[in-house]
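Just below sit the structures, each encoded as structure tokens.
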Structure I
Amino acid sequence: MNRCETAISLVVDLDVLVFPCHTVNNGTCSCGKAKCNNKGKHPRTGHGFKDATQDIEQIKKWWKKWPDANIAIRTGGESKLIVVDIDLQHGGIESWNRLLAKHGVKQLSTVTAKTGGGGFHILFSHPGFPIGNRQDVLPGIDLRGDNGYIIAVSSAHESGGVYSWMEGLSPSEVDLAVCPEWLMSLLCKKSATKKNNTLSREDMESVGSVGSVGSVGSVNPLKGKEVKEAVKKIVRSTLPTREGQREKKIFDLARRLKAVPELADADGLALEEVIRDWHGQALPGICTKAYDTTLAAFLRAWRRVVFPAGKGALLTILERAIGEGTPPEAKIFTNRNIRLLAAVCRELQEAVGDTPFYLSCRKAGQLLGISHVLASEYFIILCQRGLLKIVEAGEMGKATRYRWVPKIVQKSGPEAIE
């Protein structure tokens, strides 16, 4: 697989944004500078990580122009990804092993790559709240979060090594895991150790996400008797009644809150008072889930809401898809958005009965929070795998008509799609 194909597979398998960087040949960076201090790691494009994309055609153009370009993945909210970067040269392996031993963990089961220099990139899903880049979380351990990037597999390192997936921990073998609370607490806590102990807004939001500071500095939108009464009703109407409904109900909570005009443009963290109230009342239904987990799930949902409650029938379908979970036939996919699209198609087919259903790439992209180009690629994948059949190809201004091929069976229970 060449680097262009690898870049595309990263977009499809991990749902991330990529861009090209310079590469290294015989210890020399392709930038041509004799004293380059960042060999093979600095961008070829004018705006660096800001140019990162999921547009397959753009990716093909880049690697047609620079076939040997190293591949970079943008980290942070855009790629729904954070990365723990373990540096071999600065004691990162020792720090990581001590950290795992302290928490009684042998190994974290998540997507992991071996870097060209012998270290590791340990990948986790983005928590849904602002989380910046951090250096020296522990000796030899850095964090790549919002507005950051990493060099990806198949890329060349100045040492002569090549970045590669760890055996048994590639995207085709394990899912991208949620960062454990003990590790997230450490990653966020480091931001509070600044000179003169002052915190930026990003720091306060990040630390607050693990219960240390809260939403300090957020503007309180929960003013007025009518707004407060509407919020109380929304909280009551979205409480889970049994285990397994947490993700679905939290997404419903976010949709309904965004339908309140005074809250539509609010910062998600400014609604923490509401989330604490919801969490407290929901505990009998979600059992032992920690508040931090609920807050992170709400912030993810708040970002994902495209249409507030009552703004379209497809949103009801999306809610059902999230609540019912991945169709068994789609569990072969590691990409969560392909799994979710499959679930949406299944629910659409169930809603219309035996007749085919319409769904455009643009509408699917809006529902999933991705580009219509990427949504088109996912439709192709589902068709090639035999889960979807095109009954009537779309034309200008008209959606494609599909049929869900697998037999729709009675669901045995909810399974949240992450």
Structure II
Amino acid sequence: MSSLLPIAVFAPFAVFLLLGAAWLAGLAPTERVAVRATQAGLGISGAGLLALLPRFGSGGTRVHLGDWFRAGEYHFPLDLDLSRLATFPSLMAVFLLALIAHFSKRYIHRDPGFHRFFLLLNLFATGILLLFTAGSLDVLIGGWEMVGISSVFLIAYFQHRDQPVAGGLRAFATYRACDIGLLVATVAMHRATGSASFDAIANLHGPTATLVAFLLILASLGKSAQFPFTGWLPRAMEGPTPSSAAFYGALSIHAGAFLLLRSRHLLEHAPVAAWTVVAIGTLTVAQATLASRVAADAKTALALGAQAQVGLIFIEIGLGWDKLALWHLGAHSLLRTLEFLRAPSVLHEYHLMHAAAGGEIPETGRHFTRWIPTGLRSRLYRIALDQGQLDAAVQRWIAGSATAFADAVAGFEMRRAPVDREDAPRV
């Protein structure tokens, strides 16, 4: 039975390899073949996960696939763990991706990038399942990167337009900057405990636990678009609606929250980090709620709404309400997927609702507006239009500081260059 877990996780990857190999060989399959292969891979994943459900009561299923490599005392174990925490998100991911694949076969029918879309969808499916079932931070990095790179390429899906490409690059830069936290946290875990498994997290205490907790928080902020790294998410709406539903409504945006749930012991041993998560979630909720009130299109409003809900999930995690956070994550994923898939027809549905209500649909949120003084409303409106000017702040203080440091290092190397050239052998 344990062999079912790797089959369930890597079935979409086998489809990815088959479709990719056929494409590279110039034997691009038909749209029907691409869709049915994707559905077959997700069907195998779903069947494998359902077959392992009886083990849920005994703590889940763990599989050790050996070591990728060893170097001295360091080893890279390939461990999968379908824990109680991971079972529900994994099944939900397979169900939602199968639904989105079915929706996409008509939505992007005859689009020039049809095969590219399904290729990336299978890569994303593998990444999200690997992320949910990883037994260690080492393995989680693999799924984390698959999710990230497929997200970037699908944001830039319409690659002949400038805005989608710029949005994809912005997401890629944010991912790269924040993923440093995950990489350094993995190294710190190996240095402290000799392992990066999630079981070893419980053995961390004191300053080391606090350090690793803050590093994982940094990684989660980028993937879940939390304060101050919120600016890339509205730009991600340049991608196709099905990918927006899969990534930024249902699954990818919750990856950071899931990482914090898996590393819950760290937050228990580092109260400062836990309260930091609460503060970040609170700031994100406030900023995203204001910005969503002035959003000019449906997908951006939905993205900001998703951002606010994930901020609430962060608050729940920081307060230790793990079960509530997990249920909130699942319910929000299902609701937001439905809303994103309905986004193209939302105007038509509004007119039908308007007619059915006799031409009178009351505005929502008016009671909150009445509490705000008139002078403050205009200020909040300007702040909301620019989404709190977070992009400018990140560009100036974070990206600008990194650029200044890189320039200083480059200047130091240039000053050292003449000495290096004199010592270098002549050709």
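Things worth noting here:
- Identity of the structure behind 1.2 (criterion: distance in nm of label points 7 Å out along Cα→Cβ at positions 106 and 242, calculated), options I, II: II
- Read-out P(r) over Cα pairs in 5 Å bins from 0, in percent, for residues 130-257 alone, computed value 2, 12, 20, 22, 16, 12, 8, 5, 2, 1, 0, structure in I, II: II
- Structures I, II were compared on mean count of other Cβ atoms within 10 Å over residues 50-57, and the highest value belongs to I.
- helix-only ellipticity at 222 nm (-39500 (n - 2.57) for each DSSP H run of 4 or more, over all residues; to 500) from the coordinates reads -23000; which among I, II: II
Just so you know, all these numbers are worked out from the coordinates, no wet-lab data involved. Just so it is clear, the model here is predicted, and its values are computed rather than measured. Cβ atoms are built from the backbone, for glycine too; each structure is taken alone.
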